[in-house]
Structure I
Amino acid sequence: MDAYELIARNAEELVTEEEVQELAESPEGRRAYVGYEPSGVLHIGHMLAANKLIDLQEAGFEVVVLLADVHAYLNDKGTFEEIRETAERMKEQFLAYGLDEDRTEFVLGSDYQLDDDYALDLHELELETTLNRAQRAMAEIQSGETAKVSHVVYPLMQALDIEYLDLDLAIGGLDQRKVHMLMREELPSLGYDARPCIHTPIIADLTTGEGKMSSSAGVTISMEDGTEEIEEKVESAFCPPTRDPEGDKENPVLEIFQYHVFPRFETVVVERPEQYGGNLEYDDYESLADDLESGELHPADAKGALATYLDELIEPGRRKLAELEAED
């Protein structure tokens, strides 16, 4: 797989494809980033972005993970002391999940977001951005029902971070698209270059196949989950044997295979008793999805294999969490 294929693999959108192709021509030493509020244990959404960062590191990129303590404070996620303790734990979890420590830089937002130059640029960006535009960008990240002034400033800071971290590429889920578009529209007004972006998919709700799998509502999978919990959650997951002809529902089991398992394992083995045809072996996601559609692969067997591979992916982070708790 060449650099461009690695960079673009399983991406929902490249903004723009031409800009990303240009980066792929000389990826060594380029800098890509993802930013997260330090608000808890890594879950499957963080892990999806981490898979993309691992792809980028394999292609030659340096990776920056912004542990956005100031953003978390603005979003009412605790005191700075509490948020920074969580940030340190998240750093260890990201490394346990598979990021290359030698090619990963972890940055706290407060390392630079409280400096005079950043504050002045932020004020200039506030002057350049209409309230309506900032509100559209904040819609996906606002917590709670009542918008506060801090929620409007939040996406402007996200846009400015991309300049101050000296980045070549921004990574985020599709829920970050409006923020990234604001960045591309507004950074040039400050004399800074707009950067290309890669948007990763949003995995559907595990139990219904609708909407978004969320750590704040419904069922999600995280590094806190033990083997039995993962098995129980996957066993109860929505996994129809055929695709939804109306397109209203996704198959979260297949999505997790596509975006989490196949990027990390060269071969996937679905274990079955001989009386049911014996084991099935897959070298790519498409073959597994086709077998589920045709009936060759039963949803229960697919779920059993998914739980096994997810457990293997999560185990290092789960072990790291246990070590950190033992130290406290």
Structure II
Amino acid sequence: MPQNEKLTDVIKLISDIKHGKLFSSYEIALRTETLLEKLISDVDWNNARELMDKIKNKIKQVHATLPLEVTATNIMRHVLKVIREEFKDSASEKKGEGQSLHHLVMADKSDELDYSECHGNLRSRLLDYLTEYKTELETSTENIATQALEHIHPNEIILTVGKSSTVEKFLKNAAMERNFQVIVVEAAPHYHGHKMATRLASSKIQTTVIPDSGVFAMMSRVNKVIIGTNSVMADGGLRAPSGVQSVALAAKHYSVPVMVLAHIYKLTPQYVCSHEKETFDMCASPGGVIPYSTGPLLNKINVYNPIFDYVQPELVTLLISHQGGNAPSYVYRLLSELYHSDDYDV
């Protein structure tokens, strides 16, 4: 397939994300996996180096256009690590090297392999892996939900913020065997919490909607906070929807555990520094905060409507992925398993 058609694939991915055709991170993850599968199977490349360069170029395209989009770039980074591992295994088999203890210990000490060498079975190895990886992506939400009974107990009061399909599935799964109450923060100005509450109530879960201003007053009655997040930063902190930080601070005050449901592809090697604030957050239209009908008032004030909050890792009790629960301090280890250190900054 011509290279310009492959270029169109990544441009279409970017366009669909920008225009809201791919709303959830799950949809973005599946589309990115499909894009990479087509790239590996259809595009001409002669060795691992050429393939990695093509994927890195796509990461740069996505990051340059959508600096806040981490799901697509994380999937690509992970596949880069898989390419390195499959190439290493293929090279070992070609040379007839056994997996001795010495070989295993020394394998990760340096990355001196020549990725420009050709290995005929590399393409089939990668396609086989992507088939398994797609299944992992498709079952991730279900695998997170199956852990609900380990964390939600009878007669508890759970607080959540806004709308999250992963949290919704998690709570509904627990409600099949547990009786508990859910308090949903409405998450102004978009009020996604109302949709969340409607969906939970339709599953016969006792649900109460509260305004954002009522979080601190209600927190003393809450047993645990369960939320979703946009991404998990390298230090274990969160880039979460606006308003989550105030909820986490209130939970900290009352010593209420905060549990975050996050797909493994939401873990990003990025850190948050003060000089990088522009690439961490963005502001939506102020019309959601102050209606344009206020007229002359808008000419006298500046209105900021940030989309994301940074939630410090010390405010998070547990991160729950399909692999189980981990403390925020363990994120560094998960990152080393997901991505190669040379691909952190592409």
Q) Once Cα Rg over 2.2 N^0.38 Å, for residues 186-257 alone is calculated for every structure in I, II, which label goes with the largest value? A) I
(Q) Quick check: 0.20 is what I get for FRET efficiency 1/(1 + (r/R0)^6) of positions 26 and 42 (r between Cβ atoms, R0 = 25 Å, to 0.05), calculated from one of I, II. Which structure matches? (A) I
**Q.** Structure responsible for 4, 20, 26, 20, 16, 9, 5, 1, with P(r) over Cα pairs in 5 Å bins from 0, in percent, for residues 34-89 alone calculated and labels I, II on offer
**A.** I
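For which of the structures I, II does the calculation of Cα extents along the principal axes in Å return 70, 47, 41?
Computed on structure I.
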Q.
Quick check on the output: 3.1 is distance in nm of label points 7 Å out along Cα→Cβ at positions 202 and 290, derived from one of I, II. Which one produced it?
A. I
(Q) Please compute distance in nm of label points 7 Å out along Cα→Cβ at positions 114 and 170 for structures I, II and give me the label with the greatest value. (A) II
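A short reminder: the numbers here are calculations on the coordinates, not readings from a lab. A quick note: this is a predicted structure, and the numbers were derived from the prediction, not measured. Cβ atoms are built from the backbone, for glycine too; each structure is taken alone.
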